[in-house]
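> Next up, some structures in structure tokens.
Every number here is computed from the coordinates shown, using simple stated rules; none is lab data. Just so you know, these numbers come straight off a predicted model, no measurement behind them. Cβ atoms are built from the backbone, for glycine too; each structure is taken alone.
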Structure 1
Amino acid sequence: MIEVKQLTKRYGGTTAVDDLSFTVRPGRVTGFLGPNGAGKTTTLSILVGLSKPTRGTATIDGVPFGTHPRGLRYVGALLDARDAHGGRTGQDHLVALARSNGLGRSRVRQVLEEVGLADVAARRVGNYSLGMKQRLGIAAALLGDPPVLLFDEPLNGLDPEGVRWVRELFHQLAHEGRTVLISSHLMSEMEHTAIDLVVIGQGRLIAAETLAEFAARGRIPSVTVRTPDPTALTAALAEAGAKVTTQADGALSVQQMSAGDIGNLAFAKFIPLHELSPRVSSLEEAFMKMTGDSIEYRAGRKQ
């Protein structure tokens with residue numbers, strides 16, 4: 001189990017993590033989300049002992065990572081797929097890690113097979129694609145068969161088959177009772193992968209709850225309506241108190257009125273309908289709504 005309590009990290013006058021507290025439990029995949037600059041990577045670095053907190057604690061099974069002499073047996077982490085030395089082969093990279101953690105060569109062969117790199121294990125890492133480096137990083141995380149696993153943007157560079165494989169791997173690891181924490185900016189993948197979410201912005205906690213609970217808090221129900229007479233329907237809906245916007249393809253997006261009420265109103269006004277589709281917001285939309293005040297950089301729009 002991962003426990004972060006009142007964690008604060010400052011770099012000079014900049015506060016990267018600000019009084020952050022959350023718990024990640026075993027047997028579940030937890031997504032770690034936040035805008036760029038939210039403090040996700042800093043938090044993960046503190047968890048694996050690469051950075052010291054200014055205040056507070058970040059522990060794994062009740063103790064700091066640094067207290068474990070052979071850390072890969074307790075925590076596996078992929079923080080940057082480019083960390084492996086480009087002049088080494090993939091196999092040599094893993095063998096060096098295995099030796100430093102008291103693990104045998106047979107385990108290296110096992111994880112290379114598991115991540116699909118056995119056939120290219122003798123190739124230098126510098127010649128690997130980004131997707132292959134991601135697989136090598138995942139192999140390193142799995143090397144010690146640890147109960148706790150941390151992954152920072154593990155899907156970068158993976159093709160669709162690789163994304164599906166990683167998703168299934170995370171589910172399998174959680175099913176085995178391990179603690180799995182994934183930092184990612186790919187909301188669509190988190191919808192298919194995570195059960196719980198920890199969401200932060202500007203170093204502070206925004207939410208720590210199930211994915212379903214988070215999506216429900218940010219949900220904006222609406223109904224997509226298509227009609228050959230949008231002007232008349234828009235006027236009727238506005239008069240009834242609904243909020244109506246016209247989409248780029250000409251469909252109407254209606255809020256504050258149910259699909260049934262819209263259908264009844266259109267029938268009463270003799271306005272034909274070609275589509276009447278209730279819709280709920282995606283995780284991405286909920287995320288943008290809940291973290292809108294925490295975005296560090298915003299792109300400008302041409303006028």
Structure 2
Amino acid sequence: MKVFVVAEHRMGELNPVSIELLNLANAIKKDSSVAVVLGKDVKGFADELAKFADKVYMVQDDSLENYNPETYTDVLMQIFAKEKPDVVLLPNTSFGIDLGPYLAAKLNAPIATDVVAVDASDGLKVSKYFFQGKLMTDLKLKEADTYVLTVRQGVFKEGEEVNGAVEELDIKPSKPARRQFVQYIEPEVGEVDITQADIVVTVGRGIEDASNIELAEQLAEMLGGVVAGSRPVIDNGWLPKDRQIGISGKTVKPKLYLGLAVSGAFQHVMGMKDSELIIAINKDPEAPIFGVAQYGIVGDIFEVVPALIEELEKIKG
């Protein structure tokens with residue numbers, strides 16, 4: 001089984017999810033993992049991808065400087081005509097959600113989106129969530145020559161280096177694209193990617209009011225982390241949607257997850273259970289979050305957190 005990964009990069013940066021996809025590719029391959037990176041001046045990206053892929057195909061052309069589904073599909077299909085993939089992996093980002101259906105249609109391939117697990121031992125089975133994360137389903141895709149999958153970010157962070165080779169292909173789009181890139185619109189200042197943070201301080205319903213999130217922000221600043229929230233916090237509008245952890249939000253695997261008044265509902269736990277160290281503070285001794293935490297404090301966060309901040313200030317001098 002040859003598993004191809006289409007790398008995503010934007011504004012001079014390789015999206016780390018591309019490495020996550022290669023970790024998955026190496027886990028399910030029976031033959032080889034192949035990364036494909038398209039763009040202009042992407043040799044640095046190709047070298048980085050080669051650490052985790054058996055082979056990297058690099059195509060450089062001015063017309064590929066910015067992502068365009070037409071030109072990307074054009075070039076990828078030329079590559080696939082030379083070497084047929086059994087599985088094509090893309091990130092479940094705006095990039096992959098856009099490109100995936102294009103490729104599936106051209107390849108006449110089944111497509112599954114936002115998958116969180118893949119089993120290639122007997123055919124191809126994937127796991128994904130439905131109904132805003134309330135139901136997880138295992139799907140067995142119909143037998144086909146090629147499959148296209150978009151994969152949730154933050155799920156496959158662990159993997160070993162492979163150290164493959166980079167091969168530059170002399171391929172260009174066969175025709176001009178009908179649509180043209182105009183510009184990138186920068187996100188608002190202050191937005192963070194919680195999936196890439198080493199320390200995540202998460203607030204739950206027990207934070208009681210938006211004004212109290214400042215307490216979590218103080219603690220996160222002391223620790224060098226970011227603030228995230230469970231679904232009730234997001235639904236109340238106390239934090240933006242991109243800070244939500246859980247099945248209907250984002251999956252995180254930080255070095256430290258600190259939960260403040262987070263009850264630990266199943267939907268939330270599925271988004272953070274693989275964190276390296278989980279510490280929970282909740283006044284309810286029966287809160288489910290204690291079932292996954294390595295360390296827990298049964299107490300009121302409005303008493304415990306200020307005391308914790310005070311001790312951190314002493315340590316930092």
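> Upon calculation of helix-only ellipticity at 222 nm (-39500 (n - 2.57) for each DSSP H run of 4 or more, over all residues; to 500) from the atomic coordinates, which of the structures 1, 2 produces -10000?
So the calculation was done on 1.
> Here is a follow-up. Tell me which of 1, 2 gives 3, 11, 20, 23, 18, 13, 8, 2, 1, 0, 0 when you compute P(r) over Cα pairs in 5 Å bins from 0, in percent, for residues 128-223 alone.
Considering all the candidates, the number was obtained from 1.
> Given a value of 21.6, 65 for Rg and Dmax of the Cα atoms in Å, point me to the structure among 1, 2 it was derived from. Mind showing how you got there, number by number?
On the way: 1: 23.9, 77; 2: 21.6, 65.
For Rg and Dmax of the Cα atoms in Å, the value 21.6, 65 is produced by structure 2.
> If you don't mind, another one. When you work out relative contact order in percent (Cα under 8 Å, 6 or more apart) for each of the structures 1, 2, which one comes out largest?
1
> Suppose distance in nm of label points 7 Å out along Cα→Cβ at positions 8 and 240 works out to 1.7; of 1, 2, which structure was it derived from?
2
> Comparing distance in nm of label points 7 Å out along Cα→Cβ at positions 24 and 256 across structures 1, 2, which is largest? The partial results should precede the final answer.
Values: 1: 4.2; 2: 3.0.
Biggest value here belongs to 1.
> Out of 1, 2, which has the highest value for distance in nm of label points 7 Å out along Cα→Cβ at positions 96 and 216?
Values: 1: 5.0; 2: 2.6.
Structure 1 gives the largest value of distance in nm of label points 7 Å out along Cα→Cβ at positions 96 and 216 among 1, 2.
> For FRET efficiency 1/(1 + (r/R0)^6) of positions 144 and 208 (r between Cβ atoms, R0 = 25 Å, to 0.05), the calculated result is 0.35, so let me know which of 1, 2 that is.
Derived from the structure labelled 1.
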